[in-house]
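**Q** Each in structure tokens, the structures are laid out below.
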Structure I
Amino acid sequence: MMQLIREQRARHEDEPWRRLRAGLGAVALVVLVGTVGYRILGLSWFDAVYQTVVVITTVGFAEIGSERVDDLEVYRAFTLGLIIVGVASVLYTLGLAADNLIEGSLNTELRRRRIVRSIDKISDHTIVAGWGQVGRSVARSVQRAGGDVVLIDRDGSVAEPIDLLVVGEATDDDTLVDAGIERARALILALDHDADNLFVCLSARSMRPDLMIVARINDHKNEAKLRQAGANHVANPHEIGGSRMAALALQPHVADFLDEVIANDEAGVTVQEFELGSSVGTIREIHAPGERSLVLAVRRPDGYTVNPPAEQQLAAGDIVIAMGTREELASLRDRLC
């Protein structure tokens, strides 16, 4: 399916160039036919080329070489036909050039191809579909965490600098391909309408069965539909915002602390998760001497173990959630994964 989408996209990308090449080919054919025709009628090769170019460009110069032609009526009849065909082909080609260059379609296409080539060089990136308030916040958070972001936006009117911006409809499969969905780590659907997020979720899941998909919803009634469509997680920004406001009112210091740990790069500590590839012993044994990273929880298929004891065994497939400095967590990741 991915190969079919790439082929369809390639044909679509080449369409303006193909039409322009066809127009230029038609002009070249007219010049060739005109040159050969005038040569047969008795003109020299140079005069034949000159007369052909004069005729199809309608510059208005007088006939040349007609005194060397045996049948002047045939000469002029051929010239008349060349004018009709030649002028039509020249005007068609000029119209295509004006449409592509003046309206900027070729420039836009070249810019899009440069972005796609840049996206082709990265992997494990996060695709954010939709540049509203939610999409902007998501992109900032991913960038703060050091991840690459590829943004999909309908009209490309993005106020903040985003290098990897794909302009197009996220509901189109070729737009997802342009965004590098086959190599992406996650897709975050932040479009304004639940129906659009549902449609993109279906398409993305069919293209990447293993992709992590997080979808935004506005109506909690649509959560089940999005999960059935393949979303791993569904979030309602309004509910999240309400919970955040309640936490600030009831436990402001706890809320501020979590913000500092999770969202502030200058806080000195952060929280990360690791999936174990093999058994590594107990929680006590995974810490290096003097290391202060803290295991907050262990996730297994049956649920979370919060504040696990130091003697708990860690097995392959466990998700370890730990807090510490970035250097400590990087060291812990190297030992666990």
Structure II
Amino acid sequence: MYKCNIDSLPKVLDEIRKHYEVFEVGERGAKPVFFPQAEDLMRFKTEGKNIELFDVRAEVQDFVVFGVHACDLRALDVLDNVFLKDPVDTYYQARREHGIIITEACSSPENTCFCTVFGIDPSEPGGDVTIWKDGGSVYWLFNTMKGGDLFMKIESVLEEVSDDIVTDIKSSIRRKLEKLPLAGLSTDDFGAGKTDKFFNDPEWAGLSESCLGCGTCTFVCPTCQCYDIRDFDTGHGVIRYRCWDSCMYSEFTKMSAGQPRLTQLERFRQRFMHKLVYYPDNNDGMFSCVGCGRCLQKCPIQMNIVKVMKRLGGEAK
């Protein structure tokens, strides 16, 4: 394990930037780095019956994503199960292969966090490199071969210390997590094989009644992966691109034959059943919620997955 002073962290990042492009995660976490909100897929020109195709993909170079929290690292596992299974999404795959993830332990978790409910440990977030901030120091642990390669480039600005030095930091984080308002939330009632139990539950009507269908929850969610594909005519050819979409929108998956989910209740149910039941059904029990709490913070009418879990899980019954 290694350390640097908190004041010298910008210097360490500058040293990393000599070798890699660096992305520092913001409010939406790491997802936009690997799965951008909008990206070009191809370009083409048509002349009569002839079509000329142009590959717009550039070679991806190794890059660093700095400050990823444990919930957002788990979210990438969720996305991997979608984009890296056959047929593999090569756009996403290239970024995942070249991305070096530096995680940061959550020393100040929000009251809206509930990632531990899904078996996530914010005190040991993993990734290629993990950092812990404590007082005036930043501690670095290099976990993988990618992390080791990074270390070789920045070791001159780090100081070696004992691995045991972060033990107390981890314990402090875990004590904070135990005191969070949602620490007692349970997933026991949800998971694979629960479709029949919840699909026709009358509680959906009341839960969905106030939903605006604005899609805010899906756009801040680190695991939502729905997208639309559109063409834009530039006048000199066509750009085919994809952009994030939301299952909460009335036109989501709308076809010439109509809309498969006609009501807001159906769309609302789809979102939360996917997080809590459908995804676990298809991914060995893994939930596609990571307890990051963003939907709790951003929903304009305070309707979120925690309220759904409490109501359907029996708290109100």
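**Q** From which structure (I, II) was Rg and Dmax of the Cα atoms in Å, for residues 238-293 alone calculated, if the value obtained is 14.0, 41?
**A** Source structure for this number: II.
**Q** For structures I, II, calculate relative contact order in percent (Cα under 8 Å, 6 or more apart) and state which one comes out highest.
**A** Of structures I, II, the maximum of relative contact order in percent (Cα under 8 Å, 6 or more apart) occurs in II.
**Q** Supply the structure label, taken from I, II, corresponding to semi-axes √(5λ) of the Cα gyration tensor in Å with the calculated value 35, 31, 15. Write down the numbers at each step before the final one.
**A** Details: I: 67, 20, 17; II: 35, 31, 15.
It was calculated from structure II.
**Q** Here's a follow-up. Which of the displayed structures (I, II) returns the greatest value of distance in nm of label points 7 Å out along Cα→Cβ at positions 54 and 286 on calculation?
**A** By distance in nm of label points 7 Å out along Cα→Cβ at positions 54 and 286, the leading structure of I, II is I.
**Q** When mean count of other Cβ atoms within 10 Å over residues 86-93 is computed for each of I, II, which one produces 17.4?
**A** So the calculation was done on I.
**Q** Comparing structures I, II by Kirkwood radius over Cα pairs in Å, for residues 182-221 alone, which one has the largest value?
**A** Sorting by Kirkwood radius over Cα pairs in Å, for residues 182-221 alone in descending order puts II first.
**Q** Still on this structure, please answer the following. Quick one: distance in nm of label points 7 Å out along Cα→Cβ at positions 46 and 206 came out at 5.2 when computed from one of I, II, so which one is it?
**A** Structure II accounts for this read-out.
**Q** helix-only ellipticity at 222 nm (-39500 (n - 2.57) for each DSSP H run of 4 or more, over all residues; to 500) computed as -17500: which structure among I, II?
**A** Details: I: -17500; II: -8500.
This value belongs to structure I.
**Q** Work out the source of 1.0 here, i.e. which of I, II gives that when distance in nm of label points 7 Å out along Cα→Cβ at positions 126 and 270 is computed. Before the final figure, lay out the partial values.
**A** Numbers: I: 1.0; II: 3.0.
Among I, II, the structure yielding 1.0 for distance in nm of label points 7 Å out along Cα→Cβ at positions 126 and 270 is I.
Only the coordinates and a few stated rules stand behind these numbers; no lab work does. Keep in mind that what you see is a predicted model, and the values were worked out from it rather than measured. Cβ atoms are built from the backbone, for glycine too; each structure is taken alone.
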